[in-house]
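What follows is a set of structures to go through.
Read-outs: derived from the displayed coordinates by stated rules, not from any lab. It should be emphasised that the depicted structure is a prediction, and the values quoted were computed from it without experimental measurement. Cβ atoms are built from the backbone, for glycine too; each structure is taken alone.
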Structure 1
């Protein structure tokens, strides 16, 4: 007569503990990678919006023909740089047809932080109504500086845009780029 083989209680408990630990490890690995994917997706989104803002600025500043006095840079005292947080200039409505001597086809552009987001405002032209375009969403808390340093050319400015992520740990994305104005000097 053969004896029936069965699991002892200790073997059964050990098997349950091992299965639970494998499931627990698998779940923690899954949660870790899913959080990393969400953080990387958000970082990519922030960088895409920053790049879009820089592309827009680069295209529009090339056709600028006038600068608002509040946006002009000047060095006072012992300062070696001047920093602004918004930029307002007069430029071509059709940015691909630059006519510096003709003012009828121009409009005002203003890059600033408003309601928490980085925006572009266009206004001052009768043929095209004023509009506001969000370049970087407010949820990323963008910060922007326009800087002119001593020794720079009078038509060159450095722009820095920084954003903060919404997922913990908050990732910060920052990019700096130079902008060149072709028909005006940004320094007084």
Structure 2
């Protein structure tokens, strides 16, 4: 039986890493998939892309998200899972006088915008995918320590080989000990940029 792999992408994380490279081009997910499969020799059997949007239903239909789902050779062949963004108006603590936190010149009320359920969705689908498909390698484009328990279980109990994708500065130190390799976008940017 041929070893297979899964590819799980935290879209916001990978976007931020790519932006930090200060490039004018965009990341090509099909080229990244091809790079991973050829570099590590294991075909991707299951792939997911997770992100958040103020309107997940309409965002799922935009050209970028639609293109992600096309199977190779036309696209990277990932399942797109979009969750919602939560906005919360910010207020000063009552000990500081209370009231809205506002821009000093424009008077605009500041809001905290947070992704909701993206990490939970990624962890859930990661475990579900492994349970059903029994892949042996995980290409994980995420750096959050929230995935520590899931990663630890897969590596230590299920003998999964972990390949992290991102940058040294953004991958949690809690994930690093479990990785067999780290694919640094900075090192492969020219190979995976949209041409």
Legend entry - Comparison of 1, 2 - label where distance in nm of label points 7 Å out along Cα→Cβ at positions 12 and 92 is highest: 1
Inset, instruction - Identify the structure, out of 1, 2, from whose coordinates P(r) over Cα pairs in 5 Å bins from 0, in percent was calculated to give 1, 7, 13, 14, 13, 11, 8, 5, 4, 3, 3, 3, 3, 3, 2, 2, 2, 1, 1, 1, 0, 0, 0. - result: 1
Inset, instruction - Using the calculated result 21 for relative contact order in percent (Cα under 8 Å, 6 or more apart), pick out the matching structure from 1, 2. - result: 1
Legend entry - Among 1, 2, structure where distance in nm of label points 7 Å out along Cα→Cβ at positions 28 and 100 as derived comes to 4.6: 2
Legend entry - Computed 0.00 for FRET efficiency 1/(1 + (r/R0)^6) of positions 108 and 132 (r between Cβ atoms, R0 = 25 Å, to 0.05) - originating structure among 1, 2: 2
